[in-house]
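We did not get these values from a lab; they are worked out from the coordinates using the rules stated. Note that this is a predicted model, so its numbers are computed, not measured. Cβ atoms are built from the backbone, for glycine too; each structure is taken alone.
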Structure I
């Protein structure tokens with residue numbers, strides 16, 4: 001019975017090939033190459049090979065809509081067809097207009113067989129222009145099989161993109177428990193922090209993935225960490241209206257949201273209002289003396305930027321970290337004071353900071 005089925009399949013393929021050949025011969029334009037794209041989309045390696053022998057270009061750019069183009073390799077439905085294309089001249093290193101290489105596109109879709117083929121054929125595994133790795137692409141899609149393949153090939157589970165993001169942060173945002181578990185099982189840092197201070201737990205909370213939040217907490221995620229705006233995971237969940245996640249985080253012992261409000265008010269009192277009395281009262285109520293603004297600048301840095309020596313004195317008296325660095329610019333209060341002014345007020349701020357141990 002199996003032999004009969006195989007014979008029928010061969011006859012069908014030959015029949016299709018004959019029709020394709022006839023069409024290809026009948027036209028002198030790029031029809032043959034367009035047909036190659038269609039054959040690739042349908043996963044027809046034999047037909048693809050015939051078309052290439054008839055002159056189809058395996059690197060043909062098939063424009064659609066005037067701005068985006070496809071190639072046979074970007075559209076291929078399976079590894080067998082992809083192999084035929086590559087072994088007959090398709091450039092495995094090509095990058096379509098969307099800017100994502102064939103290898104990275106396959107990883108983002110979880111096409112493990114194609115990922116393995118492209119790597120075998122020499123496709124570069126280096127991070128993209130934004131520093132994102134193949135593993136990050138696979139993780140964001142929750143493709144555990146592809147992730148396992150890449151980890152086995154030595155990709156670093158704790159590698160960071162240009163923004164400081166990790167594969168675990170991507171998996172957590174999309175709430176894929178299997179991917180999260182795989183990364184943690186292979187040593188991913190559950191409390192890794194991005195350049196803006198975001199963590200995997202914050203991403204899961206922001207997206208409302210309660211099971212991912214619960215699992216990350218069980219694996220040691222720190223619910224008290226705050227990012228550059230002063231938000232903890234619970235604040236992201238609250239902002240997005242994920243009340244079930246808020247309840248879980250509150251029950252888990254997270255810092256209450258009113259602390260965030262106090263810190264925001266303190267930032268405004270120091271930077272916008274330059275109001276020493278208001279700032280002092282907020283500190284007395286429990287606002288954090290090292291509160292930060294959206295850009296990761298502490299209130300001591302903000303006071304230094306304003307040249308407000310009175311507030312600088314108060315913050316130093318209350319234990320502000322004089323050598324802390326800002327999240328985005330990696331500068332301390334002394335550097336901000338020197339950058340923003342040179343009058344008597346700024347000179348006083350510089351002396352105060354140096355006396356307090358600024359380096």
Structure II
């Protein structure tokens with residue numbers, strides 16, 4: 001039969017019945033030329049079984065017409081080898097329908113080369129199942145176009161593993177929509193590198209919400225850019241843990257919005273070091289609520305530079321506890337303004353030690 005096949009014209013090939021095609025052996029299929037493969041009609045190709053495709057070589061498979069590829073049945077489609085799929089041109093890969101693509105096995109998806117995967121169009125990508133998306137190799141993910149990443153949608157993004165997300169290029173990460181960012185799981189966010197965190201769009205950072213912020217490690221928080229720090233919502237600032245706040249750099253704290261600073265919870269506030277508090281501007285210090293001022297530890301108060309202490313307003317000073325007042329250093333006391341000394345009130349003055357009283361200037365006493 002193989003010798004007969006090789007002598008058939010393309011017209012005769014197109015006239016072969018589906019029954020005849022079903023009985024062809026591997027030797028018979030090996031005899032098909034590229035022109036004869038192209039001569040097969042869509043009805044003929046649609047009838048081919050997985051066994052038939054197992055006899056077809058990669059070079060022969062590459063000869064199939066675009067229209068013919070779109071009619072391959074699911075059983076046959078799932079039998080295709082990586083070499084067969086890899087032999088297809090981009091326009092051929094783009095011919096697979098949204099009904100066919102979900103039929104591919106995870107093994108077939110994992111075996112696709114980057115060129116084959118990237119040949120999928122933005123209209124085909126959404127048809128991939130969660131299992132298929134999770135099967136995409138990290139090397140393949142790293143070459144995905146921004147359009148394809150957006151085309152994954154929220155369910156596709158959630159299907160990516162931490163390793164896959166970590167493999168995204170900077171452009172790929174920036175391309176993620178706010179809806180996709182909001183859909184990211186805590187485990188996915190925790191797996192992002194510090195470099196990726198630093199390139200995350202500000203809108204996307206806000207979109208991950210409080211749960212997303214809580215999922216970030218101290219090193220990731222430390223990697224946030226100035227724009228990202230400014231973009232944090234008050235709810236996200238309030239969600240920061242003491243460990244995360246302790247990881248913030250002085251430059252980051254200096255750029256924290258006053259509303260966000262006021263939103264810091266007491267544990268986070270008490271985690272600030274002297275250098276961190278010293279990085280705050282007078283406006284930021286003055287923005288602290290009286291409840292926050294009262295939450296500062298005596299060690300933090302003792303470590304405040306004179307300029308930082310003097311940035312406390314006359315409405316904040318009365319909120320200092322007796323222990324906090326007693327912790328103020330004599331050098332700090334000596335620089336206190338008359339208004340601040342008056343603001344301490346009788347309770348505050350009573351809390352001062354003799355050394356602190358001695359450090360008061362004549363103007364303060366008068």
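For the reader, a short list of remarks on this structure follows.
- Which entry (I, II) yields the derived value 195 for volume of the Cα convex hull per residue in Å³: I
- Each of I, II could give distance in nm of label points 7 Å out along Cα→Cβ at positions 113 and 337, but the derived value 6.6 comes from I.
- Label whose coordinates, when distance in nm of label points 7 Å out along Cα→Cβ at positions 129 and 201 is calculated, return 3.1 (choices I, II): II
- Given -16000 for helix-only ellipticity at 222 nm (-39500 (n - 2.57) for each DSSP H run of 4 or more, over all residues; to 500), calculated: source structure among I, II: I
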